[in-house]
Each structure stands twice: as structure tokens, then as C-alpha cells.
Structure P
Amino acid sequence: MPARDIIVVGASAGGVEALQELVAQLPADLPAAMFVVLHMPAERSSVLPKLLARKGALPALAPDDNTPIEPGRIYVASPNRHLLLQPGKVRVVHGPKENRHRPAVDPLFRSAAWAYGPRVAGVVLSGTLDDGSAGLWAIKSCGGIAVVQDPEDALYSGMPESALAHLTVDHRLPIRDIGPLLSRLARERGNGHRPDTPELVKLETNLVMNGENSDALWSAGRPSPFTCPACHGALWELIEGDMFRYRCHIGHAFSPESLQAEQTLEVENALGSALRALKEKREVARRLAERFDAGMPSTARKYREEGEELDGQARVIRELLTLSKSSEE
């Protein structure tokens with residue numbers, strides 16, 4: 001029966017170092033294809049394929065849409081594009097952001113689980129927050145293997161810790177041991193058993209890959225009291241095992257941690273706008289006070305008092321902004 005010949009890897013902060021160490025361990029004759037998502041800024045070009053090709057024996061490339069899948073190659077997601085899998089080929093699509101990122105880890109993992117089931121080994125490496133946990137759940141649900149970098153070995157432990165907290169992983173290892181494990185899994189024959197693919201895995205993969213937003217997706221969840229930070233539409237709560245996530249009708253998706261992070265950013269932006277408006281209003285009050293000093297002292301006094309009140313309000317907002325930023329750290 002097929003081995004674990006489809007390897008999907010997700011990483012974020014600290015992931016470049018982990019990925020380079022991982023690919024350096026892989027043999028040139030690896031009978032598997034590897035697919036990599038690293039969170040990266042949308043506006044920058046990526047040198048990650050060159051870095052990985054230089055570090056290891058396998059060629060690495062940023063594939064075009066519909067590129068055929070070949071063993072012994074590393075396919076790396078491009079900036080501002082999701083990397084997805086269909087049987088025999090790679091899909092590179094724009095799609096809605098997930099967990100604040102495009103590319104994101106969960107869409108890759110989910111599409112691999114749907115397309116290849118028990119042939120998939122999913123690997124979560126260093127990173128913050130919790131992208132990858134829902135994707136590993138999909139891989140496990142479809143008969144695949146879940147591998148997680150030991151949080152104590154990762155530069156940033158958030159993604160590995162989230163995966164370990166939400167599902168039973170098959171292997172928890174330092175990065176130095178993950179390459180040899182994947183080489184072995186790629187050569188071992190599996191039992192070929194494939195559980196029924198959860199409907200939610202199919203529906204969400206179709207949404208990201210083809211923009212198919214069906215009523216069946218929403219019937220799988222329930223309304224939430226929250227709005228999407230990206231488009232301000234209603235968020236639907238989706239439940240997988242003991243995990244819950246949110247997705248809007250446009251398709252933007254958030255884990256609880258990524259939703260809170262985006263809400264924090266939204267609050268900071270709102271406070272920043274309020275602070276700017278108060279400072280501008282304070283400057284207008286100052287100029288009006290100076291204008292009325294000569295002939296209308298009582299009016300000038302009123303504007304000076306208003307300016308002092310505005311200064312007090314601005315101090316409160318600056319304190320709130322400081323608290324918000326310190327809580328992120």
C-alpha cells in the first residue's frame with residue numbers, strides 16, 4: 001500500500017532556520033514530495049526555495065498553478081498565494097486569508113488530507129499562535145500522520161504547543177530527528193485504510209480552491225456573536241473535535257488566537273485614530289484661544305479649558321495603547 005509520500009510542512013516565526021535544518025537531513029532519493037508553507041509578507045519576494053535548495057540535496061521551487069507533483073522535490077508556497085493540492089498536481093490560488101495569512105498552513109494541510117488521505121505526513125514547526133492545528137486535525141481525520149517539533153526545541157513554541165494541546169500527535173521530536181523520521185515514513189508501506197473524509201474538510205478546501213461557498217458549509221456550523229475583522233461580515237463558528245474556528249461568508253477564516261490578535265490590531269488602529277483626532281482638535285482649540293485673547297478673554301478661556309480636557313483624554317488613550325502593546329509582548 002502507498003507510503004507516506006506526501007509531506008506537508010508548516011512554519012512561521014523561526015521557521016526558516018528549522019526548515020533549512022530539516023531539508024539538510026533529507027536524502028537525494030527521497031521517494032516523496034514535500035510541500036512547504038512559511039508565513040511571509042505578501043508584498044515581498046521569497047528566496048526560500050533558493051535557501052532550501054542550497055541547504056539540502058533536493059531541488060526546491062515555487063510552483064505555478066497546476067504544476068505536476070513529482071517525488072524528490074520541494075514545493076514552496078509563494079507570497080500572497082495559498083499552496084493547495086489536488087491528485088497529481090499543485091494548485092496556487094489567491095483565496096481568502098486564513099489565520100491572518102496567505103499563504104496559510106491549514107489550507108495546505110486540509111487539501112492534502114482530502115486529496116491523499118493516509119499518504120500524508122503533516123509537520124508543524126516553529127511559529128507563533130496556532131495555524132496548523134486545524135490542518136493537522138484534518139490530516140489525522142483522513143488517516144495521515146501528525147508530526148510536531150518539540151516546543152522546547154523550537155525558536156517559537158506557539159504553533160507546536162497548540163497542535164499538542166488540541167490533538168494526539170504521532171511524533172513529537174526535535175528538528176534534528178524529524179528528517180530521518182520522514183525518510184523512513186516515505187519508504188514504509190501503510191495499511192492503506194482511509195477513513196471517510198469529514199465533510200467540513202471538503203467544503204473548506206473547495207471554498208479556498210474554487211471559491212465555492214455552499215450552504216452546506218454554514219449548516220456545518222452555527223452563528224457567532226462576532227464580526228470578521230477583515231470584511232466586517234458575520235462570523236460562523238465551525239467545530240472540529242474539541243477545536244472551534246471562525247469563517248465568514250467571504251471566506252476569511254480565524255482560529256480563536258488569530259481572531260483575538262486581529263481584534264487587538266483593530267482596537268489599536270481605532271485608538272490611534274482617536275488619538276490623532278484628539279490632538280488635531282486640541283491644536284484647533286489652542287489656535288482659537290490665541291485668536292480670542294485680545295478682544296474676548298472669556299471665549300479664549302473656554303477654549304483653553306477645552307484644550308486641557310482634550311489633553312487629559314489623549315493621555316488616557318496613550319495609556320490604553322501602551323497597555324495593549326505591552327500585553328502583546
Structure Q
Amino acid sequence: MRVGIIGGGGISETHARAVQAIDGLTIEAVYGANAGRAAALAADVGATAYDDLDRFLAHKLDMVIIGSPSALHAEQGIAAARCGLHLLIEKPIDVTTAKIDALLEAADKARVTVGVCFQDRLQPDIHATKLFIEEGRLGRPVLASGRVKWYRAPEYYSGSRWRGKFALDGGGAMMNQAIHTVDLLLWLFGPVARVYANTATRVHDIEVEDTAVATIEFASGALGSMEATTSVYPGFSRRVEVTGSEGTIVIEHDRVISSDLRSGEPGVVSSAAGDANASASSAKVSDTRAHQRIIRDFVRAVETGGTPICDGPDGRRSVELIEGMYASAKSGQAVTLSARPQPSRA
């Protein structure tokens with residue numbers, strides 16, 4: 001399968017390294033608005049560099065992986081879909097549900113597959129937790145919480161043309177860093193009915209929030225909470241806790257550290273084989289195994305006509321919830337979300 005890379009920044013370099021580790025995939029072309037970075041990445045992987053999107057899309061490709069600034073994902077994805085190219089898109093799929101809906105309509109019309117890079121779903125311990133909950137072994141959903149207390153130095157924002165800016169980032173700590181954890185709460189505990197949130201910019205000189213908290217009411221009646229920040233020095237491991245009527249599972253970063261059931265039976269046993277990336281204090285990705293899994297899963301879906309572990313409509317959910325959080329923070333009122341069926345994707 002011939003792969004094109006859209007973007008020349010750090011996440012596109014991660015995508016490229018992951019693709020190179022997978023047999024049967026070749027990177028044929030790279031496009032980026034920063035011509036120098038795109039050319040450098042293309043040279044590293046032996047691909048053709050383009051500074052024009054139309055010329056890039058005219059290159060003979062089967063799929064593209066989009067890692068450009070978040071607010072460009074739908075626009076570029078629509079252009080690629082119209083060329084018949086399958087789309088694997090870095091999170092978030094875009095920054096508004098309106099733009100996402102336009103993208104999904106174009107992809108459906110072109111009959112191309114859309115996947116979203118929520119690679120944490122395929123981390124061994126997290127995937128085992130999903131199956132454990134789906135089997136009913138945790139019991140009735142009671143409480144879920146996500147905590148992303150990370151730190152980003154001022155240079156993380158000042159050295160970027162798009163990070164921390166509404167126009168291209170779409171939001172701050174919740175939309176950029178914590179969206180992986182928002183996705184996990186939705187994936188593990190199902191759709192959200194209502195959300196109430198507060199946001200603040202406490203440490204960084206940016207347009208968007210660097211600190212946010214939210215109270216969540218799931219459609220099941222379970223309650224939840226979400227904390228997200230890039231202001232907590234030096235940064236701490238992401239933590240997810242899910243409690244059902246039969247017990248509790250605690251995940252730090254991507255490993256189960258506690259799994260206790262009322263019955264005394266074994267819970268989720270950690271594989272101790274998760275992603276080695278720290279994430280808490282740096283956006284740099286050193287370990288590409290998780291990205292390799294999400295790319296392999298996407299290729300499988302394309303080749304079999306199946307569904308990726310996170311497809312376009314499923315990837316829309318986290319953005320819809322974060323839109324609700326931002327609307328709540330602005331109005332000071334709880335926001336009710338639309339009711340949509342929740343696929344399992346286990």
C-alpha cells in the first residue's frame with residue numbers, strides 16, 4: 001500500500017517512522033505547508049516532497065495519514081477523499097463537529113475508509129479493560145475519571161505557528177493533550193448525556209485554556225470527571241479510573257496498576273508491555289509501537305472492507321464532548337449532548 005504523509009512536524013515524523021516499521025507499506029510522498037520540514041522528512045524516508053496539496057494528491061497513492069494542524073484535517077481530508085484516498089487522521093479528527101460532518105459526508109460519497117489515531121485503544125492493558133467491561137465483569141457503570149496533569153514548557157507554544165491558537169488548535173489542554181483520555185472515557189463507559197465544565201489559562205501566554213475540569217453525566221446514569229492541564233510542573237502520568245458495581249480498575253499512562261473485584265476473582269492482569277513514551281512533560285514520541293498498531297488496524301480495515309478501531313463517526317464523539325465542555329465553560333451552564341449509539345470497536 002502506497003502511503004502519503006500530510007504534515008512535516010513532529011507527529012508526522014512519528015507516523016513516518018511507524019509506517020517504515022510495517023512490511024508492505026511504503027511512503028511515496030510528503031506534503032507540508034512548511035516546505036523545508038516536508039522536504040527534510042521526505043528525504044529521510046526516500047519519498048517525493050511537495051509544497052502544493054493538489055500536486056501531492058495527484059501522486060500515485062492509496063492512503064494518506066494526516067498530521068497537519070488540527071483545524072486543517074477536514075479540509076485536507078475532503079480533498080484527499082475526492083481523489084479516492086483512504087484517510088487515517090491524527091487526533092482530533094478536526095476541531096468542530098460541523099467540519100467533521102462535512103468530512104464524513106465527503107468520505108462516504110467517495111466510499112473511502114476514515115480512521116482516527118486514537119492508538120491508546122490498542123494498548124494491551126487498555127484493550128483488555130475494554131473487553132472486561134463489555135463482558136459485564138465490572139458490573140453496572142458507576143463512576144469514571146480521567147486525569148491528565150501534564151506540563152508543557154513555554155517554548156512548546158511559542159515555537160509553533162499553531163499550538164495554543166484558536167484558529168488552528170481549536171482549543172488547549174482538553175482538545176490537544178487530553179482528547180486521548182476523553183476518547184477512552186467514552187469508549188469504556190459509553191456516550192455522555194450532559195457535561196458541566198470550567199476552563200482557565202493560568203500559566204501560559206496562549207489564546208486557549210491550559211487548565212480545565214469537567215463533570216460528566218453518562219447516558220447510562222454513571223457519573224464522571226475529567227481534569228486536563230499543561231500547567232502542572234513537572235508533569236505526571238495520565239490516570240484513568242473506572243468503577244462498576246463489581247469493582248474498580250485503575251490505569252496509569254497505559255498500564256493497569258490496580259484491578260479489584262468485589263468477588264475476589266482476578267481482574268485485568270497487566271501485560272506490562274505498554275508504550276514507553278512519558279508524554280507528561282514532552283510531546284516527543286520515542287516509541288512508535290502504538291502508532292504501528294493503529295496503522296496496521298487501519299490497513300486491515302481497508303483491505304477487508306471492515307471498520308477501524310476508531311472510525312470517523314466514533315472519532316467525532318470526543319470533539320462533540322469537548323465542544324460541549326467549552327460551551328459550558330463559556331455559558332456557566334451544563335450542556336446536553338445529542339444521543340448517538342455507541343459502537344463497541346473492541
Structure R
Amino acid sequence: MKVPVVSKDGRPLMPTNPAKARRMIKDGVAVGKFSKLGMFYVQMKIPVSENTQDVSLAVDPGSKYDGYAVGGPSEIILKAMASMPTKIAKRLKQRRELRRFRRRRKTWRRPERLNNRKRSAGWIAPSQLAKVQLRLKIIHELSKVFPLKVIVVEDVAARHHSKGSGKYFSTVEIGKTKLYEEIKKIAKLVKCKGWQTAEARKKYNIPKSKKKSKICPESHANDAVAMLCFLYGKGINNPAPFWYWRRPEFVRRSLYRMNFQKGGRRSAYGGTSFGVFFRKGDYVQIDTPSGKKKGWIVGYYRKKGLLGVGDIFGNRLGYFEEERIELLMRRTGVFWRLEV
């Protein structure tokens with residue numbers, strides 16, 4: 001296991017081992033922090049040398065899940081898997097229906113725009129744009145704590161007219177030009193073909209799981225490891241910390257509920273603040289009869305003053321009093337994460 005290190009000015013340095021990180025914090029020359037990906041790192045409080053070695057990032061984009069790996073010529077530092085956003089089209093349809101209902105009512109409204117509007121150059125469907133933005137957010141956050149020199153990406157290209165599975169690849173191809181342009185601003189971009197990843201995985205005996213939704217390195221992260229092996233020309237698939245990232249899908253604040261409520265008045269709905277110390281997305285630890293459990297704040301039962309806590313998959317662990325909850329990390333507004 002390696003702990004990321006950044007300089008006094010926030011520039012990424014070479015990672016260190018946990019024992020040395022604890023010693024630096026104890027001696028007062030560094031301070032521990034958390035990134036928006038939920039990763040612990042240390043920031044130096046004194047000037048140090050900013051010489052770094054070769055560190056690369058591999059990205060394996062997918063329609064539902066992405067694979068990530070950070071490593072150098074001698075070892076893998078980090079393996080990760082990210083779940084792509086869903087239900088974007090459904091929510092846009094819901095918003096469109098509500099807007100049209102408002103236009104039909106005899107009430108004040110904004111006049112509708114012209115119907116002959118054209119889409120601007122480089123337009124991407126919102127459901128695909130959310131995936132591209134999530135990939136870029138992960139890459140940007142990793143570049144803040146690791147001194148990335150090269151970013152290798154699997155360049156997806158499929159024959160949609162002859163391959164029945166082309167529809168799954170098309171969701172990855174959309175927006176890849178925008179992804180490549182942003183990556184070039186961070187580090188050197190290297191493209192890797194799918195068959196090259198498969199050959200590297202076979203040559204260096206890197207296991208792969210056929211179950212894509214399984215949360216393990218073998219499902220997607222090992223493809224990114226194979227890409228690093230292809231980049232450096234040797235096998236470096238050593239055990240490393242594995243992370244699972246997922247964007248929280250909270251109910252945003254809305255003035256009223258969609259459907260009419262009893263009595264003809266609609267109650268306020270959604271939001272991330274409850275008027276108490278905790279907020280939605282806070283990473284907390286709770287005391288239960290079966291022991292201590294960790295989770296995220298997902299709701300608030302206002303009548304009884306209880307906070308709802310759930311796991312990364314959205315399953316509710318229960319409602320608890322505020323006194324039984326201990327804050328571990330404030331909501332970053334970006335990710336829920338799971339370290340395996």
C-alpha cells in the first residue's frame with residue numbers, strides 16, 4: 001500500500017509507505033487530508049524536492065463501468081472501478097413533462113424559445129455527457145495526488161453495422177474526442193486498442209471476470225493493469241489497494257412533489273441539508289448492537305429526529321439518533337467510495 005504525497009504548494013510527489021506517512025504527521029512536517037475521491041493523502045508543510053519518477057494512469061472506459069490503474073515500471077500503486085451515471089434520460093423526460101404541464105396552465109411562465117434551434121458544434125447527449133464528465137473528474141482528481149506523466153486510454157472503435165454488440169461500444173465512442181482533448185492538457189496521451197489489451201492480459205496471465213457488475217479487480221481494473229503492462233512491456237500485476245467509486249444520486253431540492261398531496265397542498269421535497277449538523281453524503285460511523293458500521297447519510301426522519309444511514313449501493317442500514325453517529329469525512333459532493 002502506498003500513500004499519495006503532495007508538496008507544500010499542492011504539487012503531486014511520489015507516494016510513500018504508510019509508516020513513513022504516520023511518522024511525518026507525528027513529527028509535524030506533514031498533515032493528513034482526504035481527496036474528493038475519498039483517498040487519504042499527506043501534504044508537506046515544509047519545502048521538499050519535487051523530483052518525481054515515471055507514474056502512469058490507465059483508463060478502460062465502458063458503457064456501465066470503467067476500470068482504472070495507477071502504476072510505474074516496477075509496480076501497480078492503485079486499482080479502481082467506477083460505476084457510470086444512470087437514469088439521466090428518465091430524469092430529463094420527467095423535467096420536460098413538468099415544463100410542458102406548466103406551459104399549459106393559465107399562469108405566469110417564461111415564453112418558449114424558437115422551435116428551429118440548432119445544436120452547437122460538439123454537442124453530446126446529456127446521458128453520455130454525464131459519463132464523460134465523470135471520467136474527467138476522476139482523472140483530474142487522480143492527477144492532483146499522483147505525478148502522472150502518461151495517461152493510456154483504450155481507444156474503442158467498433159463496426160456497428162456488422163457487430164451485434166456495437167450498441168454497447170457506441171456509448172463509449174460518443175464523447176471520446178472531448179475526453180482526449182482534456183487528457184492532453186494533463187499528461188501525454190497514449191491510445192491502446194482493445195486487441196492489444198487482450199494480448200497483454202493473455203501474455204502476462206492477468207485474470208479477468210466475465211461478470212461485468214462484480215466489484216473486484218478482475219472485472220474492469222485488471223484491463224487497465226494490462227494496458228500498463230502493454231505500455232511498459234513487462235508484467236507488473238502485483239497486489240494493490242482496490243477502490244470502487246460511484247456518484248451519489250440524491251434527490252435534489254424541488255419546491256413541490258410531482259403528485260398532488262392529501263389536502264391539495266404539496267410538501268417540500270429533496271435537498272441535502274436538514275437543519276442539523278449532518279448532511280446527505282457525509283461518511284459516518286454508527287454504533288449498533290452488532291458492532292460499529294460505516295455508511296453515508298441518506299435521509300432524515302424529521303418527525304422523530306432520526307438520520308437515515310445507507311451503504312454505497314443505496315441499501316438503508318437504518319435510522320439512528322444523532323448522538324450515535326460519528327462523522328468520519330464531510331460530503332465531497334462528488335463520490336461515494338468503497339475500499340476493498
**OP:** Identify the structure, out of P, Q, R, from whose coordinates helix-only ellipticity at 222 nm (-39500 (n - 2.57) for each DSSP H run of 4 or more, over all residues; to 500) was calculated to give -14500.
**Re:** P
Original post:
19.4 is what came out when mean count of other Cβ atoms within 10 Å over residues 135-142 was calculated for one structure; which of P, Q, R is it?
Top reply: R
Original post:
Comparing mean projected area of the Cα convex hull in nm² across P, Q, R, which is largest?
Top reply: R
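Bear in mind that the values in this text are calculations on the coordinates, not laboratory data. As the structure is a computational prediction, the values presented were derived from the model and not from experiment. Cβ atoms are built from the backbone, for glycine too; each structure is taken alone.
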